[in-house]
Structure 1
Amino acid sequence: MDTPFIELTATDRQILNSYALMLDGLGAYLGDGYELVLHSLESLDHSVIKIINGEYTGRKEGSPITDLALKMLHELEKDPVRTVSPYYNKNKSGAFLRSCTIPITGEHGRIIGLLCMNFHMEAPFATILQNFMPPQEAAFNAQTPAETFSDNIDDLILSSLAEIREVVYNDAAISSSNKNKEIIYQLFQRGIFNLKDAVIQVAEQLNISKNTVYMHIRNFRSQNPDAE
């Protein structure tokens, strides 16, 4: 059995597990051109605990840490605020990689792991570009959801309300007496009422009392116990 390089706490393990889950989403977003590697410093001999597209460097889970990563750890010990910068590298076959190694800090402020990203610079450009093209069935159209990028909470609440209100008011299948209820329900589904003063602002815009908004929210929650 390996001699631990560092002893991880339960919180340290949870932190690394959260990064492992993040890697799946990051890998799906970046696509096939990137190798993503999560190292745990508990064991340097078998530090790789998660890897995506490991074929670029011929590694898998259980592979050891690299010599360059060890050097970086030594440099970080001397200069904890050292800036993380991309660098260029080569794999075993001589293919160029654009890499970045990011330290992961644990419970007591010490480095417990590394997140490494390696972009395969010789991958066909068409393959890389394809990763960023929406599939045909998801091509942009009128039904494509628009994310609201706002610099303050008030704008976020009001823009969400305006969007939903337009849809509900133009839906002839929803009776006039139920339109406000439907608007509140859709805002509830989006989590808007988790924002500060959302109930007050929605009530003012819909010209109803905040108690009416709260009543609808309570009803939605009682009908959907698992809803947030």
Structure 2
Amino acid sequence: MSTHQYGARRGVGNIMDVLDRHGVKATFFVCGTTAERYPETVKRMLDSGHDIAGFTYKYEKVWTLSSEEEAEMIEKSISAIHNITNRRPVGWRCPDFQLSKNTLPLLAEHGFMWDSSLLNDDLPYTLHMGKHKVTEVPPSMSTYDKHYLYLPNPRGLPSDIMEIWNDEFDVLYQESLTEPKLMTLCCHPFLVGRPAQLEKLEMFIMKALKTPGVWFATCSEIASWWREQDDI
């Protein structure tokens, strides 16, 4: 059986335990099939106040789909999450951060407020799609756990990812004294949800919470804040 099943069966719950202990809300990117197979896990995300975003229906390679196929996939993903939570997702991310030429226009047409698939900036920005606009909340490979911990051939120790997170945080915090800065952690439950990695995540959260002026925010909160600034 796939090691990735650990994420939905156990890892997500472990991560939510840590987040709940510290009152931190996060964005969970959920495939439609994951929502269908693990509805109680997705309901717990909602009940704990977390943000639930779309992540394709069954981890499709978006860039290989026709426009019609991609539209159908987006609609199935929306429907699967809505059926479990009674809410539709307003945010989206493509697997491996790879879009098609149709992705952003389709997200706009389907009423998505934000996307987090483009690795091309440090801060959010607005994409105008005809009458619609989509806020991009850029992810970062610098703090991407899969790059350092990928199984079955780990590229680093749990302490390595902690050091990377700390270094990134310290630099960005100093820079934030003069202008806003964004740090996004991309944590896969089948990786960071395991005990040793989870301990490092909790240690990092505790450090950040003790640092004055740090705002823990979901992607939806960041997108809403950016839109407010953009409209001023």
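General observations
- At a computed 3.9 (distance in nm of label points 7 Å out along Cα→Cβ at positions 34 and 178), which of 1, 2: 2
- Structure responsible for 0.20, with FRET efficiency 1/(1 + (r/R0)^6) of positions 18 and 90 (r between Cβ atoms, R0 = 25 Å, to 0.05) calculated and labels 1, 2 on offer: 1
- Structure responsible for 18.5, with mean projected area of the Cα convex hull in nm² calculated and labels 1, 2 on offer: 1
- Answer label among 1, 2 for the case where P(r) over Cα pairs in 5 Å bins from 0, in percent, for residues 26-81 alone, calculated from the coordinates, equals 4, 22, 28, 22, 12, 7, 4, 0: 2
- Test item: relative contact order in percent (Cα under 8 Å, 6 or more apart) calculated as 22, pick one of 1, 2: 2
- Entry that produces 0.05 once FRET efficiency 1/(1 + (r/R0)^6) of positions 98 and 210 (r between Cβ atoms, R0 = 30 Å, to 0.05) is calculated, selected from 1, 2: 1
Since every read-out is calculated from the coordinates, none of them should be taken as a lab result. What you are looking at is a predicted structure, and each value in this text was computed from that prediction instead of being measured. Cβ atoms are built from the backbone, for glycine too; each structure is taken alone.
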